[in-house]
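Student: Pasting the structures here.
Nothing in this text is a laboratory measurement; each read-out follows from the coordinates by a stated rule. Just so we're clear, the structure is a prediction, and the values are computed from it rather than from any experiment. Cβ atoms are built from the backbone, for glycine too; each structure is taken alone.
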Structure P
Amino acid sequence: MSTDTNWKIARNEGVVRAFLKGWDNRDIEACMALVTDDMCYLNQPLEAIRGKANVRKMLASIFAPAKRVEFKLLNVFGHGNKVITERLDQWDWDGSGTWQTLLPVCGMFELTEDGKIYEWREYYDNEQWSKNGGPSLVLE
């Protein structure tokens, strides 16, 4: 692998780590600074959310009820402009300091040549999310 390719993969992995850290901090602005205006966010098997404004609205609806969030990265690896994460997403909905939702997730991020996220696809058990306090992921 060339030095240019290694540098790009490392940069892209760093962008994704920073994006996920924005979730830990419930910082919408930090997350939105790392995505394109025409970003696509897809929670399988739900309908895709398109456009930065709509993604911002969805994130706000998820952040609002959360008292604490931690995306525990188990594995992160990149290839070209793609980064895959294996995570355990942890959610404290009631402020008790305990995690009410522990959600295994695999995420696929696709980035532009200049390192902005333009597509984000999440794979997880939506029923587990809903039954353990997760808010609706349908954009209204």
Structure Q
Amino acid sequence: MGWARRWRPVADHQVRACTQCGKCCEIYGAGLTATADEVAWWETFRPHIADYVADGVLWVDPVTRQRLTRCPFLCESETMGTFGCSIYPDRPEDCRHYPVTVSEMARDGCEMLEVRDLKDPQKSQQALDVLMSDSRPSLS
């Protein structure tokens, strides 16, 4: 699946690697988007993904066109008790960039966060930016 990342230290601080808890995909928030280019690519090359997009809104039921309460591509490992993404290589850019901020992680109940991360959010943000450097630009 490719979700797990190694711990990368920032000075004396580290952000915990992804635990594959799936909360980010269960509670993705109303702001999850895809670019027009992503949708066009899905329509051409991955129609099974495009079926879950309606008027630029992610993720909708292909039959009722009602917005879903969780990502339809979130799948649970039967043996590990963890979650993965069945469209991981083709997921939206918003998903590639998550998590962006420590406050976003706290809002979503992300299991990468530990109590120490909330005590020094600026240092935690720096560590998160290092951890996510292969997926998105730094915020710190």
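Student: Suppose you compute helix-only ellipticity at 222 nm (-39500 (n - 2.57) for each DSSP H run of 4 or more, over all residues; to 500) for every structure in P, Q: which one lands on -8000?
Tutor: Q
Student: Ranked on mean projected area of the Cα convex hull in nm², for residues 49-104 alone, which label among P, Q comes first with the largest value?
Tutor: Top value of mean projected area of the Cα convex hull in nm², for residues 49-104 alone goes to structure Q.
Student: I've got another one for you. From P, Q, which structure was relative contact order in percent (Cα under 8 Å, 6 or more apart) = 30 calculated on?
Tutor: Q
Student: Work out distance in nm of label points 7 Å out along Cα→Cβ at positions 33 and 81 for each of structures P, Q, then name the structure with the largest result.
Tutor: Q
Student: One of P, Q was used to compute log10 I(q)/I(0) by the Debye sum over Cα atoms at q = 0.09, 0.11, 0.17, 0.18 Å⁻¹, and the answer was -0.26, -0.38, -0.92, -1.03. Which one was it?
Tutor: Considering all the candidates, the number was obtained from P.
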